[in-house]
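Each reported figure results from applying straightforward, stated rules to the coordinates on display, with no laboratory input. What you see is a predicted model, and the numbers here were worked out from it, not measured in a lab. Cβ atoms are built from the backbone, for glycine too; each structure is taken alone.
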Structure I
Amino acid sequence: MNRTRIAIPLHRSGRWVENVAANLHRLAGHAAITVSDATGEDDAFELLRAEFGSADGVEWLGPRPIAPGWVGHCNELLARSTEPYFAWLPHDDEIGSDWVDDAENVLDSTPWAVLALGTLVPVDEPGVTNGGHRIEPFAPFSDRDDRARVRRAAEICAFGDHSLLGAAFRGVMRRDRAVPLPASHEGDEWADVLWAVRMLVRGPFAAMPAVYGKRWHPQNTHSSWGDVRRLEEFRTRLLPSALLDLDAAEREVVLTSAWTAEVAARSAEASTLRAEVAARSAEASALREEAAAYARVAAELHEAFESSRSWRVTGPLRKLSTRWKSLTRRRERRGQDEGW
C-alpha cells in the first residue's frame, strides 16, 4: 500500500502535458497520485487521462467548485489526502521515485520532523526557462531547538533569502502535522513562504539526498509576485499569522527578535555602503587630480608647439613629453596595484 500521496494540480497545463506524463511514468507504483484540474480551461487533463486512466494508484479529479486560486486548489487536495505523507507537485517540475523513497525513509527515521526536503536544482530548457538557482536544504531549519529554529525562520522571512522557505512547498510533509496554505492575502503572494514558517513552528525539516527539478520561467506563479515585505500588512498581519501556533508571549518574542535582527542587518548594509562611497570619493579625488595634471601638461605642450614652428623647440617639447610619459607610467602602476 502506498504511504505517500503526490497531488498534481493542473491549470492551463497544455504546455506541460509531456512533463506531467514523464512524472507519472516515474512515480506510478511508488506513490498514490492525484491528477486534478478544477478549472478545465484546456484539454491537458483529458490528454493525460487518455494515456494513464487505467494506471494503478492514480486518481483523477476533473472540474468542480473549489476555493479560488492555486492556494484553494492545493488546500483542497491536501484535505482529501488520507495517506501518512503528502506532497504537491506543480505541473512544470519533475521528480523521480527516489524523491518519494528517500522522503519516506527520512520521515520514518526522524519522527520529530514535519517535512523532508532535498536539493532543488534548476531544469534548463532552452527557449523556455530563464535561469534559476540551486537551493540546498537550510541547516537551521533542521534544528530541534524550537525557539532557535522559529526565530531563524522569522528572520529569513523578514529580511533574508525567502527562497529558502519557499523551497519547502516542494517537500514531502507528514500529513497529520501539515497546515493549509494561507489564503488571506490578495493574489496569494508568498503563501508558500508564510506556510513554511508556520510548518517550522510545528517542527523541524529533515534533509534528504534526492534532488528536485524546478523550472524557472516567465509563467511561474511566483514570477509576477512583488516583495510583500514592503507592505505594512506583512508586519501587522501576514508574518504574525504564520506564527499563530505560538502563544502570544512567545510570538511577541519571535517578532521582536526578527525586527531587531533586521535593523542590525540594515545598519550593517548602510555602513558598508557608506564605506564604499567614501572609498569611491577618495578614488574620484585622486582621478580628478591626475586629470588636472594631464590637462596642465597638455596645455604646456600646446603652448610650446604654437609658440614656434621650428625644430629649435624640440628640446622643450622633449622635456614636456618626458613629463607626460612619467604621468602615464604612474597611472599604469596604480592600475596594476588596484587590479584594473
Structure II
Amino acid sequence: MKRTTFLVCISVLAVFATSWVRAEEDRSPSVKDRFSGRVEMGLLGVTTDSVSAGIDDRGFFGEDNRMKTVDKLENDGHYNTFGTLFVLFDVSFALNDDTTLYIGTPFFDDNRQGLTAGFDTLFNDNSSLNLSLFIGERSLWKDPYITGTAREITYSDSLGFTADWEGLLGTELNLGYTLRYEHVNEDYAGQSNPDLERSGMTHTLKTGYNFYLNDFFDSVLTPSFLAVREDKDGDANAFTSLGGELAYTLDHEKDTLMLTATIEKASYDEIHPIFNRKREQTEFSTTCFYTLKNLWNERWYTRLGFSYNHVDSNVSFFDENIFIYGVAFGYAFH
C-alpha cells in the first residue's frame, strides 16, 4: 500500500509540474528558457529465484509470490515472475548558465532510487559538482528465516545524501560518495536476535576515469573502483565490499546506448547466528539501456532496459539471480 501511495504521489507531482511549467512557458519566455524536465511511464518485469529478498507482490501483477513460504533456508532454484507499471519524472530549473536545481525520480541506473532533490554546478575548469538529498523505501521480510508458514512483508525507509564530482580538477577523473541511512519498520528478525538487525548506515565510494574513444566525445569507456561499508546495527549483517565496474556509453543525436558490468566481493563482520558462519559473497551485475530519441518529434523518446544480478554466497539462502527488464515512453519539455 505504501509503495502504491508513493507511486500515486509521484504521478500527481509529475502532472502538476508539467502543467505548471507549460503554463509558465506561455506567460514568460525567460521562465521557459530556465525550466526543463521529463515524464516517463513504462512497464517493468522481474524474474528471480531469490528466497531472501522480500518482494511485495501486491504492487505487482502476475503469479502469486511462492517465496512467501519456504520449507528450508536455502535457494531451491524456483523462479517467480512479476510485472508492474512505473512513473518517473524530473524537473530542472537553471539558476544561471552554470547552476541547475532539480527534483525528481532518477532512472534505475542511479544508486539513489527514490525521490531526489539537489543541484548541479559547473566550474571554470569544466568539472561539475552534483549534491543531492533523497528518500526512498523498499520491501523486505519481517523475518526472512521463518520456515513452513507464510512470511510477512514490511518496509524500510531510507534517507541519503550524494556528492558526485565529475571532471575532477579539469581531468577525466570522477569521484562519488553516497551516505544512506535505512530504518526497517518491523524487523522481527532483529528483535529476536540483535545480531540480525538490518537498520543502519551505508557508505559508498566510487571513483572512475573517462576514456573518450573518438574525437566527437560521444563514445566513452569508464572503469571505476567501488568500496562499500554497510554498517548495520546487527553485526551479522554488517559488511565491507570492494569491487570494480566497467561502463560504456555511446551517445548519438538519435539514440543512446549504456552498458555496465560490475563485480563486488563482500566480507561480513560476524558469524551469522542462524547459519553459524560468517557470510562471504561475490556479486556480479550487468545492465543495458537503449534510448531511441526523436520518435514523433524531439520531445518524445522510448527506452528499453535489461539488467541481471547474480549473488554467489557461502550460505545458499542468500544465493540469487534477478532479471529485470522493461520498456518506457517518455516526454521531455524544455
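When FRET efficiency 1/(1 + (r/R0)^6) of positions 93 and 269 (r between Cβ atoms, R0 = 41 Å, to 0.05) is computed for each of I, II, which one produces 0.75? Only structure I yields this read-out. A value of 18.9 for mean count of other Cβ atoms within 10 Å over residues 85-92, calculated from one of I, II, originates in structure II. Given -16000 as the derived value for helix-only ellipticity at 222 nm (-39500 (n - 2.57) for each DSSP H run of 4 or more, over all residues; to 500), which of the supplied structures I, II does it correspond to? Value -16000 for helix-only ellipticity at 222 nm (-39500 (n - 2.57) for each DSSP H run of 4 or more, over all residues; to 500) corresponds to I out of I, II. Which structure, out of I, II, was P(r) over Cα pairs in 20 Å bins from 0, in percent calculated from, if the result is 25, 41, 16, 13, 5, 0? Of the structures listed, the value fits I.
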